[in-house]
Structure 1
Amino acid sequence: MILFKNADVYAPKHLGRRDVLVCGGRIEAVGETLEGGTGCRIIDASGKKLAPGLIDRHVHVTGGGGEGSFHTRTPQIQLSSIIKAGITAVVGLLGTDDMSRTIEDLIAKIKGLKEEGISAYALCGAYGVPSPTITGSIKKDIAFIDEILGLKLALSDHRAPNISTDELIRLASDVRTAGMISGKCGCLVLHMGDGKKKLTPVFEALEETDLPVKIFQPTHINRNYDLFLDGIRLVKMGGTIDLTCEEFPQGQIEGIQDPMIGLLEEARRAGADMERITLSSDGQGSWSDYDEYGNLVKMGVTDVGNMYAQLRSLVINGGMELEKALPFFTSNPAKVLELAPKKGCICAGSDADLLLMEEDLTLDTVMAGGRMMMEGKKLLVKGTYES
């Protein structure tokens, strides 16, 4: 047992000064004056903030990239990178490359991360169609492989399969049915590019069918402003959008002009349900710039650490209250992925995925499933082959 005493708790709602008791990998109790009993380790959290671990719903755990030929394939993610970023749960997925990257390797990596101590989930599919699967069936992958929550697909992108609205409807219907049968969210995560159609195929599919809007979950929705406006429209219909966190040079966030702050405020002013908006890292994926003729000009690797940097920037640069910033990284993804209240909050019965932060939001301690992964800014657990 571990008892955090006198922490300033953000659940993510601000609860104020509380004690949090952890036992058997879960939160046993949250209260003002808790006692741990014999053998319980007491951690004095006075002067620190206690928050749920971050949920990163978009990580290329086996690496991404490859769009500049084979030497540009990005490496697999390491456990230490995830922990140092305050992330305690990830959703792994494939990207452009569904030829040298396989769904089997993805699921093996996800299982490995679980064995190393964090929560990990996955999506079948990639950019293209037919979608890569393990069983040969999207429905069976979602229904029978525990880690798989839904399907990945690309839309409105020069690398997308350019499927018809009817094909999109068929895929969404398969995902919906499999999610119902398996008790999962059954989400269709849509990689969005700069294409002129934006979310038009999704709106057409919703207009022509009775499919619930929650199935369609577009990501990279802040790729351009017009796409973002389409995203706000989807949210106001009851849908979910995912924004990709900004990159911060050399880990610095103080005083940097952060466009995310303005986008979130605009969504709020437009009357969007802010609980339907999530933020993710696109970690280990490649970012790329193309010229007007479609030639690759520049590319690099996205750091999973941009999640925690983005959180700090919203508060430090944007003046956003911590209890309003945290949900984008914790309770919101937990709810839309239907992992709540097990994930994304601090309450009795939830998984003990916790972050202890200094007053300036410097990360001090990371706990995943009740296990100390980092403490006093010192990494305690590394991946199997990390030195």
Structure 2
Amino acid sequence: MDRRKFVSALGLGLGAAALAGCGQDDSKNAQSGEAAGAAQPDGAASKPAKTLEWKLVTSWPKNYPGLGTGANRFAERVTAMSGGRLTVKVYGAGELVPAMGVFDAVRDGSADMGHSASYYWKGKHPATPFFTAVPFGLTAQEINSWMNYGGGQELWDELYGGFGIKPLPCGNSGTQMGGWFRKEINSLADIKGLKIRAPGLAGEIMQRIGATPVQMPGGEVFTSMQTGALDAADWVGPYNDLAFGLHKVADYYYYPGWAEPGAMLEMMINKEKWESLPDDLQEIVKNAAEAENQHIYDEFTARNAEALKQLVDEHGTQLRRFPDEVLTKLYETSEQVIQDLVAGNDQARRIHESYRDFRDSVVPYVAVAEQSALNVRSMVLGQKQPG
């Protein structure tokens, strides 16, 4: 974390704590266990009278690179900026709840917080995928802008509030890869019949073009590919895929990541616990999540570049671009899947319209600025697409 930002945030948290001790509403102090602090005996001024100890469950293996370690850093930031008044203990997938049990654990209060990805909860509400990634949708930079300046956060608060959860962005993998395949994909016919791990809307799209989607936590992907239970798998990108050793069970690595152009992670907080926090601790949690949202994205950008080079140069991974025929069909199918997803649900429709309108509003600028600059950079560097 940038040292100046950390010092500033720490100063904000401690300053707000002092104000809370002088004049905060007594009822809110009571709800939060008087976490704002009280007079201490001589020699104990640095120790809070009472601390809050929260459980943070995740959908990731313990200490998993980028995802698990990002949750760890978030917990460390909260503990440090609050001066120990709010401590957070992280539990990896399966330690307290299964990977796919995080949402329910936060909702029912058996866990205070959860770090996961919203598209896992499509069965709870059809609009949840919009807050991670949808096919041919927003990049990491764009989804951050939608959340902060396009009304995305307000819509997310409304959606998750109905489940008793307060959501915050907390990380992004950036543009993911198209997945690992045990055979080459030269046409649509090569996809038919494939058993593929594809989360969120990607699974339904793959099913409609002839594949058989399989839902499973990331920790099961390697073994499933190794045993032949899967023919292909979309996990994340080079950094995480290398950590799982997926190059050992599949030769072909496809791009572009049509299904997840920018996959945002979430920090879920039990709403009742959230509302019991003093204002300054709420600000500390929000700032810790915002800092980690950027930090994880930065980490993935740097580590993906290193890992891709290693996969190709050291492990002989075969990079391949999806054929245009396949990409066109995937786009056409994704548009129909999304329309079917939001049909008959007013809340999902409103979220989709906001997301779509924001995407359409930034596309012209991105084409002129970001995309053209990248195209020119590739040209002058003599860089060609592999595969």
Calculated from one of 1, 2, log10 I(q)/I(0) by the Debye sum over Cα atoms at q = 0.08 Å⁻¹ reads -0.44, and the structure in question is 2
One of 1, 2 was used to calculate helix-only ellipticity at 222 nm (-39500 (n - 2.57) for each DSSP H run of 4 or more, over all residues; to 500), giving -7500; which?
1
With Rg/Rh (Cα atoms, Kirkwood Rh), for residues 209-344 alone computed per structure, which member of 1, 2 shows the largest figure?
2
Label whose coordinates, when mean count of other Cβ atoms within 10 Å over residues 217-224 is calculated, return 22.4 (choices 1, 2):
1
If we compute volume of the Cα convex hull per residue in Å³, for residues 105-200 alone for structures 1, 2, which one ends up with the highest value?
2
Comparison of 1, 2 - label where distance in nm of label points 7 Å out along Cα→Cβ at positions 97 and 121 is highest
1
Top of 1, 2 by distance in nm of label points 7 Å out along Cα→Cβ at positions 153 and 297, largest first:
1
For distance in nm of label points 7 Å out along Cα→Cβ at positions 169 and 233, the calculated result is 2.9, so let me know which of 1, 2 that is.
2
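Values in this text are rule-based calculations from the coordinates and carry no lab data. Quantities reported herein were computed from a predicted structural model and do not represent experimental measurements. Cβ atoms are built from the backbone, for glycine too; each structure is taken alone.
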